[in-house]
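There are structures below to look over.
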Structure 1
Amino acid sequence: MVAITKMSSKGQIVIPLEIREKMNLTEGNLLLVSNSEDSILMKRLEVPKIKSWKEATKPFRDAAKKANFSNEDLKKLIEESKAR
């Protein structure tokens, strides 16, 4: 789909309704904006929704368990970082 839009004096642009609907864009969506010579590319970013801190930290806890990383190891790292 191709459309024409105009930039405001503040650098804002309106994404045409047809494109917003097709892309399921709504207020608050994040867009990555990049340029290449005479082109501008916008890509919707999908930010994963995290239900809880426990869910977000699970991969780190799993990796620590696999590496036999103990609470004592963590305390030692914290103390070392404070000393720097």
Structure 2
Amino acid sequence: MAVKDKGFWIMLIFILCGLVIGGLIGDLASKINGLWWLGYGQSFGLETPFVLNLNIISITFAFSIKINVASIIGMAIAGFIYRKV
């Protein structure tokens, strides 16, 4: 594995952590009057799960992403921290 590949995976982990932590902060801040805008966002993905039934095995596939303002800010902060580290 090349050094560039390791950098990519570490950056991806940083950004995913920023998205998750930012999303959590956005959900918590949406209940506070002055910080409601941090929870403003959009959810998209498959509304109903896709089911593949083969009688022996049944596979269900569903995918949904919820992005809010705080998760975008968290992603930007994670990218900044990655650059500094």
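Listed values, structure above:
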item: Structure responsible for -17500, with helix-only ellipticity at 222 nm (-39500 (n - 2.57) for each DSSP H run of 4 or more, over all residues; to 500) calculated and labels 1, 2 on offer; result: 2
item: Comparison of 1, 2 - label where relative contact order in percent (Cα under 8 Å, 6 or more apart) is highest; result: 2
item: Read-out distance in nm of label points 7 Å out along Cα→Cβ at positions 11 and 27, computed value 2.3, structure in 1, 2; result: 1
item: Origin of the derived value 17.8 (Kirkwood radius over Cα pairs in Å; candidates 1, 2); result: 1
item: Which of 1, 2 leads on distance in nm of label points 7 Å out along Cα→Cβ at positions 43 and 75, largest value; result: 1
item: Among 1, 2, which structure scores highest (criterion: mean count of other Cβ atoms within 10 Å over residues 19-26); result: 2
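Read-outs throughout are calculated quantities, based only on the coordinates presented, and are distinct from any laboratory measurement. Because the structure is predicted, anything quoted here is derived from the model rather than measured. Cβ atoms are built from the backbone, for glycine too; each structure is taken alone.
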